[in-house]
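Structures for review follow.
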Structure I
Amino acid sequence: MRLAAFAILFFILISVVANSHSTYLFDISLDFDQELKSNVIAIAQDFLKTGKEPATFDLDDGLIMVHFEPEQRNYVEINPIGYKVHGMRNENLKHKSGEKQLAKNQGFEIAKDFFEALPEDTRLELKYALEVSEVDNTYFYKWFRHIDGIIVLGEDFLVNVDAVNGNIIAWRLSIFDYPKDLIETTPAITENVAKKIAELSFNVQSANGFEQYLVVIRNEPVWVSKLQGQFYPFFAGVNAKDGSIAFIGTLPGEVPEGYSVGNKMEVIETEFIKNIYESK
């Protein structure tokens, strides 16, 4: 009952936050459910092998972040459904000084070994992104979830490897909102129709040089357009099943460089779309 109550609260929170283009809440309280709070703390302490009490809690896209130090230096991310660890960051594992000892390909082998430890059904849906970002002599390696070749926005796996000492100082596995068999990937409208819907909805033209692509948001396909606003361009997502506006502003998730899936996708019109066409 307590877990069900939390699930209800969680989805309310996500609905409110998602509408403001963010799924991150700072300094949340878990006092409404002491069983949840004690379980989350116990799992985090066991993972870090510490008896230290947490400093604060955040909510990161469904994951509870248990902070043991300020400024996000040392935390564990836990899925409250099942109490599984989905990520961590420990700045104490990061180099204090020294030069890089690992090239990006060497760091990738460390990240890949960690990736291989994930459950097989999870690994099979994750595809490695070739670009590697580097910050303060650490490398970031990322895998994105794909269903039928289409990226699922906001569902990915990250490993942060220290290039000086070889430590994994952070990793994170997103919650997969829907299982594969409950995700729709076939669009019912073409990219050109979606583009026109986006332009007419906001009474602006498409940004020059941008090629639309298809993504999945939650469990439905969405065409991503980029529109030229009065002062700056912005993104607009058009639901590929019914033509409704899925989002505006910034992308609700990262898309790897060079991603361009969609322009050759088969379109299968739904009865809803057929009725709209036939009514004109």
Structure II
Amino acid sequence: MFRIAMTVLAAGLVFVSSGQETEDIEGTISVLLEEEGPQGVLEYIDGFSEDEQLELFSIARQVMVFGEWSQRNMEDLVMVSGAGIEKAMSMANSATDPSEIESLLDIANVMSFNLSADIAQCWPGDTLHRSDEVLQRGLSAALQCIEWRREMGKDDHSLYIAYWAAGMHQMSLNRPQESMYNLVQALNHAQQYTIDSGLTLGLCPSAGFDLILAHGYLGIAMEMCGMEDDQYERALSAFRRGMEEYPDRSNDYSFGIEQLEWARGNLIGDGQ
């Protein structure tokens, strides 16, 4: 599961029409973060049209997650991303055309997933503190995504990552028993996605990145629940063997190992 792959908004957004290039807007947002904090970013975004605001919230999220700025913290990200979700939902509530409503809700859905994923304690090298309040916000965003994606008939991959996010946050909140349901659901959807992709089922290198990763996260939850099962270790082994057997997947599988080990280290504390 690549964090960078979770940044794309739903189709249908316009490019910012003010004549500014995206890089210029990113620079402006970076300066505002340093000089005025998240409130300055929100006031800046508020000066654009509603459609442009949705795109600007996406750009702001990119800057806050992948850029470098002092006083970086999760609470500010929650404030800005949350405002973007609220804007998309407000626009959906005001719209009358069914297709426009669905498009706006889909934008809110993607923004909500991005927020949940950004908060997740699984990204190698990300040491920002997450309070229980922030983790709970990540969980609520993931649960909302599950509801939206089921209602909109989203595909198995979309449901898999939404259930994963919910389970991940439940583990971070030390509720591994609750996480088991969502991580089993994530595994079920990952299995169907694997079948549809023409890959092999099972905890083996040929199953592909997503299914192996889903097994690995469920294995962490099982370990937190005190269950004697080596599913986590078997997932790591599948990734390691896959790096040799499938050189074209080597980068993906290497990242899968790093992600699982980082997540387990945060959740259980003893690393690998």
Structure III
Amino acid sequence: MPITEVEAKSLIDQQMENKALQEASRRAELEAMTVTKRHVIEKDGRRVTMNRVAPPAVKASPRPLPDTTSGASKQLTPAELQALIASQPEHQSISISVTVFDEGHSKILWRQTQDNREMQQVAPEFELWANINLNYLRPISSFERDNVVYNYFGFTHTIMREGEAWRSAFAKERGHDYESRWQEPPVIFTEGVPEYVVVNNGSRPIPPELYQQMDALFAHYLENEAAFKAQHLRSEALRKAKDAYLKKNPPEPKEVIINYWPLTKEGAQ
């Protein structure tokens, strides 16, 4: 669920407090060890302390008793093994990059991955357009659909019409040319109906897995768009709250303590 600015601030405050307590606890552990030799390095306002310490006592772990209750594992017959393999879902990788224009339409560059093509030197790339705002698509994810597990690797960024107009005007005022990154879809989509189109002049065949993967990805995204959006807004709220916290409480340079001991028969860990 999305969170308010107050809730985000409270979460970040608690996270930073927990981090400070963990760092203090760890520092206390390091300082409690018996130091036999110390070397301090100071450079650019930073301090690094190298401590040679007495090796910590090794705690012997109890030896586990043999498990006499479980019997030998059952050997699968060839037919059972074949059935087990057949029941496992197929795996495919989806590799795309997405540009969302004004949160209205999306341009997708789809790349044929190694597991979907023969040994080729260059991965074929196809351009798609959709009237779906893919701004909330998670960068790395996996989902299963129709007994296929899709591992998705991709990145999404947004270009706003207003921002491009401002950059063009700013550049013109200073005597520079600016080529707007704004693009319009090559087709007119049906309003209110999720659609996508593959840009192709017919010079090369479209791999069938492109349609399979895009159908699966769009269906998965639309079914979970509300959750993806809520997660995106939550991450943005936490990021802004953390930026505000660090601006108000800039971190100070901390002393780095490194404890080490000789790797001997007596002190090896």
*If mean count of other Cβ atoms within 10 Å over residues 160-167 comes out at 27.9 when worked out from the coordinates, which of I, II, III was used?*
II
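Distance in nm of label points 7 Å out along Cα→Cβ at positions 96 and 112 was computed and gave 2.6; which structure, I, II, III, did it come from?
Numbers: I: 3.4; II: 2.6; III: 1.8.
Matching structure: II.
Upon calculation of helix-only ellipticity at 222 nm (-39500 (n - 2.57) for each DSSP H run of 4 or more, over all residues; to 500) from the atomic coordinates, which of the structures I, II, III produces -11500?
On the way: I: -7500; II: -24000; III: -11500.
Source structure: III.
I have 5, 15, 18, 17, 20, 16, 7, 1, 0 for P(r) over Cα pairs in 10 Å bins from 0, in percent, calculated from one of the structures I, II, III. Which structure is it? Mind dumping the intermediate values first?
Values: I: 6, 24, 30, 24, 13, 3, 0; II: 7, 28, 33, 22, 9, 1; III: 5, 15, 18, 17, 20, 16, 7, 1, 0.
Label of the originating structure: III.
Only the coordinates and a few stated rules stand behind these numbers; no lab work does. Predicted, not measured: the structure shown is a model, and the values here were computed from it. Cβ atoms are built from the backbone, for glycine too; each structure is taken alone.
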